[in-house]
Structure P
Amino acid sequence: MKFLFYKLTLISIFVFSNSVIAQNIVVDDTYSAQQLVENVLVNSPCAAVSNFSVSGDTFSNGAQSYGFFSYSGSDFPFSNGIVLSTSRASRTAGPNDNLIDEGSTSWQGDFDLEQALEINGTFNATALEFDFTPLTSKISFDYIFASEEYQGTAPCRYSDGFAFLLKVAGSTDEYQNLALVPGTSIPVKVTTVHPEIQGSSGCVAQNESFFGSYNNSVHPINFNGQTIVMTAEATVTPGVTYHIKLVIADEENIRYDSAIFLGGGSFDVGVDLGTDRLLATQNPLCPGENVVLNATQSGTNSYQWFKDGLAITGETNPTYTVTDDGFYEVEVSINSSTCVAKGEITIEYSTAPILVNQTITQCDIDSDGITNYNLSVLNSLITNGDAQLSNVTYYENLSDAQLGINPIANPTNYQNLSTNQLTATATNNFGCIGFATINLQIATNSVPAITPISTCDLDATQDGLTLIDLSSTVTPTLLNGFPSSFTASYFSNENDAILNLNPLNTNFTNTTPNQQTIYGKVVDGINCIGITPIQININTFTPSNFDDETVYLCNGTSVVLSVAGGFSSYDWSNGETDNSIIATTSGNYSVTVSDANGCEKTKNFNVVVSSSATINDVVINDFTGNNNSIEIIATGSGIYEYSLDGLNYQSSPLFFGLSPNAYTAYVKDTNQCGIVTKVVYVLDYPRFFTPNGDGTNDVWRIKRIQFLDDALINIFDRFGKLIISLNQDSIGWNGTYNGIDLPSTDYWFVITLNNGKTIKGNFSLKR
């Protein structure tokens, strides 16, 4: 379903005074098919017309969907003609102040139209048909297509269909549609001819040059928009009878009507002289080019040629050769009848491209008068930078250039073996050719020899490859003594230098290690002044032990920073010039050394303060059986390692799985700034004892507890009765209470240390 669009009656493309009353077309829908064809459309003795018919809808009031129109104003291009509509023909008359949206589904479409346009579902068809027999080889007529669908975004999606269908009368051939966008096979429709439609539902322009206008509220016809005047034309065979069908219909549904306006008397049976040759259409003739116009028609005919409205004396042949601009016409009297067929064509000539003669001077290395030229450097100079000129081509002589034969195959590498004067051509956008003379000259190589350039490998990798700024290291020497307008460029080989191919970047990195020869070229514009080889030596410098280094300085001491001796110079960051210095503070120090070639290398020293550690604490986790551990907590400015035997060090301060014993905690500065120690004890209690007098486990005691001050041990039986109290110096408990052996069972203890730590546990007495 098409969207509902409403006509905006107060919006106008054109500006009108409120006092102006527009004139409208007048429609008469009483004409018969024969009257419309014979009296309005054809009106020519050069074609016999017959077999007339017209079809459409007869509305309830007797109105027809076709008719004759006339117009006497200035805002519509046809003074009279035929209108075929998908509505009442009378509704097509202006002003454009109401929407034409009528018809019915009972008003059928047209099968031939659907076949020609490859569409389906047409309604409300109006068709005018007739036969004609032409006396000449060309027919044409003028028309305008107008539609209410020229509004909003409708042109992006919707269009009624129409066609001008032609075939040999009585044949089963397919119809040929003449209502096409000029130069294409595209049918003229709302969707194929419109400007750009803005908005999210919009679309790009389609064949916009053939769109006429969006019509304002006082337009002479009652449609929202229309095409320009267009011409339908076809080539026909004289004497053959053809059938033509002019048809229009609504496509898909009956909404939003359209019409064809056919110019009265525009059905022309004439002579085809070909397409206009115009600058505007990019097909003019070139200077010196001729074109033969052929108006030949079968039969015994007479011809008269005209130029710019005036008869050309003596030009009465079927053909005429055009040699200059003009509007050309021909009148052909067919078989001495009243039929005078006419043809017309406009011819325009392009101006010849203006090319600039050039002289190019090239260097001749061996002075034999023969060298290679890169002619392509002349292209923009020959055309003077005109973007409309292209296809610059070079020839060894003018004759070949004029004939377009034997072009120089490789203009980027041309050797002047046979001539020192060439011809160049270029074409404009119309294909017209211009000519220029190219003079080839040889330069005297006046560039002096350049002393080898030595430089140091400046990057981190001393491989004899480095970045060289040619503009600062070589160019001043190369251009010394030449005018300031001269320039220098560089190439990897002599041939590239001659042909100006593959110039090197002035920030050049050599490709051959240590030593490479490049070629310097001095030019004045495109002209070579001289070419000279330039040897570049790259010196490497790789002193040993020159990696950056971090050095540690122990508190209150000094450290010697040094590099090897034997270099040409030493430049320390503190201003000293010996191979070593003494640093007493932390910080960054550097020394730059140079060799005999002046190449430099810098070594950086990062001096970092270090110190022995301070043991702040040793955290002991004991009385755990096999899971006893020590954590050494130390601080200081160094990097530390830890040990419990002074031999085996580790980076972690944690030690696990320790048996009860006395231990010395060692903390060592990895930067050799000293070792600190602390003795600690790991304790544990026996899980049982056997007081049987055999000398083994006869008493229960905690080893090493004597090293702890003010330790108190209380032992209880299973009922919580205190059995005995021991201190850190006691020899232990023998399993008795008041001299009586206690039974084998479990007993409990509480150890209280002087740091407030309390350890609780139990053990077994076994007899």
Structure Q
Amino acid sequence: MNKVLLVFIGLLTSPVIHANELHPSFPLLDRNGQLVMQTNEPFSGMQTCGECHDTAFIANSSDHAAAGIFGDDEPDCLVCHSDAVDVRSWGPESFDPDGSLVAGTLAIRKPRDENCAQCHGLVSNDLEQPLTISVDPGRRGMTERTGQIISPQKISNSGLNIAGKESLTHAFDVHADRVVGCVNCHYSLNNPVYFQQRSESRPPHLEFDPRRLTSADYLTRPLHQLAKGSSIHGLAASGSENSMRRCESCHDATAVHQWLPYKKGHFAALACESCHVPKMYGPALQTLDQTLVDAEGQPLRHYRDVEGDPATADSLIHGFSPAVLVRENVGGERKLAPFNLVTNWYWAAGSPPEQVTEEQLFEVLYADGRLDPELQRLLDKDSDGSLEEKEFRLESDTALARVRQLLEGAGFNNVALAGEVTPYSISHGVVNGQWAIRECRTCHGADSVLGGTVTLSEFLPGGALPEMTRHAGIGAGGLINFSADGSAWFQADPGAEGFYILGFSGLDLVDLAGLAMFLGISLGVTGHALARYVSNRRRPRSNGATHKVHMYDAYERIWHWLQASAILLLIFTGLVIHKPHLFGMFSFEYIVQVHNVLGFILLINAALALFYTLASGTIKRFFPDRDNFIGRVMEQAMFYSKGIFAGDAHPLEKTKQNRLNPLQQITYLAILNILLPAQVITGVLIWGMQEWPQLAAALGGLPVLAPIHTFLAWAFSAFIVMHVYLTTTGETPLSGIKSMISGWEDVEEHHGKTDSVKETAHV
């Protein structure tokens, strides 16, 4: 009661803030609780706002305060809750003669995007003034780290010098264009309007707990920990990571992606931003070189795909495609998402090693504002007395040694050069579907963005490669290497993170083994055919008596050609899917659909054939006769290896009931009982991964199923080569093909060698 009375008296007698309609007026107090107008001391948010709010609780429950945003000072409420964000003290000019604050000087309200922009980068809702880069690098925040610009302004209307911007008629960020503010997603975690109790603190029997914070409680003790995404640069409130609203919080992606095949599979593997953030047009760092600082104490900054200083009019921003790494979202989902990679070079000293700050390095390198003369001489390659940007870098061993010497002379020990690559997640800069990635080959192909090469640094101080920093929730599998020109680059490897992308991923060993098998069979067949040709020219075969046998029924012939066509087309379409970059004229999306249809045709046709052979009893022809089986196998093998070159007759006479020799029976048993079922099963599992992900995962998922499927396709290809060649070993090279068309085959008579019933043609 006394506090309320004091506030009331203060409102009547003290300088008051003329606030907005939703916030009452209140006295302006300093740290000692005295009126600012009387003491002329800096304003204190803890004292002033503490008349109504529990500012001690707020200060202790603020992720910004915990991260050291305010330094040693108390949290400044005005930074987020007013327009006068940079005003921390009040002079006589701030007050009217009656002691009240000058009207319009300050308005108390909930945070707006402009408040966030002070620290977090380029955020602007101004559609009238073309957007430019007016803030210094140290205050560009997320724009500096990622290239993100939050603005509803169309890129083509901005004041930035962007290559080809006249064609970029979409907004920098579609959410800003839809008037979605920062706090709509990055809300206070206990705000009654936005708060949803986290599952780990919610009773297990409740899907949602309605017993939420009341508005009165929130206004008195608001939690100043804001919802945030997966952020590696967050220094505080790690428990609130992945608490912010994500795409799926507002959008039902399945309803608007009717064109996308395998929707569930794509949504399980890809973050929405992977396609909806195709390119960034803000000035994002590529390299931050803190091994040297200039005369103003600033390190050398090199921006990704930007010519010149992005804050100047003569710069040119080309835009860059983000790197795609693995990001773990709330719930444990691991998805491919866009990142910018920033390489930071710096000096480390001490034990354990700590980074030498820019301020410390400036004190070591400069005396009276002048660079150390010896270092100046070592850096000045053209000896013109001045250092150009390309000269201001530690590329020589002597220059490196000089800086190390200066640091050690200043009392630093265990001085070492360090380089690290930090991935920064990109979640803004989202575009609508018209501008999003829709071409399948962007990911499914040898030049996939998922394994693209990203430049890290134009040079390597000391010749040492930087190391990728490791952060929980970010998978950065890949290779860091350097080129002949001294630049360093990174190539992502989704496979190292457990992802298999059709058309991009693959096991080289599988392809090499399959190709070796195919080429081996092809070369063997070619050699065998040439030997037959030469032997027949030397000793022409004398054809004996033959008779016609109706070898294949109409259904068998139709089945054979349908199955052969399906297999050949499956092999071809499978090759396109496996190596799409070799077949640029074909649409990856439609080839996948055709492949799936052909697969089901093959499956249905095989099932019908199985039913037919069982119902007709002809399945017996596939099983070898146990009587003298080994001897017959050897006899047939000797014919193919020797007798066929000497013009000998086939060892066995073909009949409708006995048309497969022992070697063919073994081959078909392997094909029908091992090869075909394995190919069908792996194919169905790959096709059905989005419907039965658990089943496919239990068998190893795509990283296991796809290589097996690929190798079996190679085996089928090799079998077809052998199969087609063996059809040429009949009475004539084309007799086997003709018989599968007409059903009739000329069969050599084997007098006295078989008791099989002859089937003659009725003409």
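Throughout, read-outs are computed from the coordinates displayed, never taken from laboratory work. Quick caveat: nothing in here was measured; it's all calculated off a predicted structure. Cβ atoms are built from the backbone, for glycine too; each structure is taken alone.
To test your reading of the models, identify which of P, Q gives 3.6 for distance in nm of label points 7 Å out along Cα→Cβ at positions 80 and 488 when calculated. Walk me through the intermediate numbers first.
Values: P: 8.8; Q: 3.6.
Source structure for this number: Q.
A value of 20.4, 63 was derived for Rg and Dmax of the Cα atoms in Å, for residues 528-727 alone; which structure in P, Q was it taken from?
So the calculation was done on Q.
Of the structures labelled P, Q, one was used to calculate P(r) over Cα pairs in 10 Å bins from 0, in percent, giving 2, 10, 16, 17, 15, 12, 9, 7, 6, 3, 2, 1, 0, 0. Name it. Don't skip to the answer; put the middle values down first.
Working: P: 2, 9, 10, 9, 8, 7, 7, 8, 7, 7, 7, 7, 5, 3, 2, 0, 0; Q: 2, 10, 16, 17, 15, 12, 9, 7, 6, 3, 2, 1, 0, 0.
It traces back to Q.
Looking at percent of Cα pairs over 26 Å apart, for residues 176-479 alone, point out which structure of P, Q has the largest value.
P
Which of P, Q yields -1000 for helix-only ellipticity at 222 nm (-39500 (n - 2.57) for each DSSP H run of 4 or more, over all residues; to 500), as computed?
Going label by label, the one that fits is P.
With mean count of other Cβ atoms within 10 Å over residues 352-359 coming out at 13.1, pick the structure among P, Q it was computed from.
Source structure for this number: Q.
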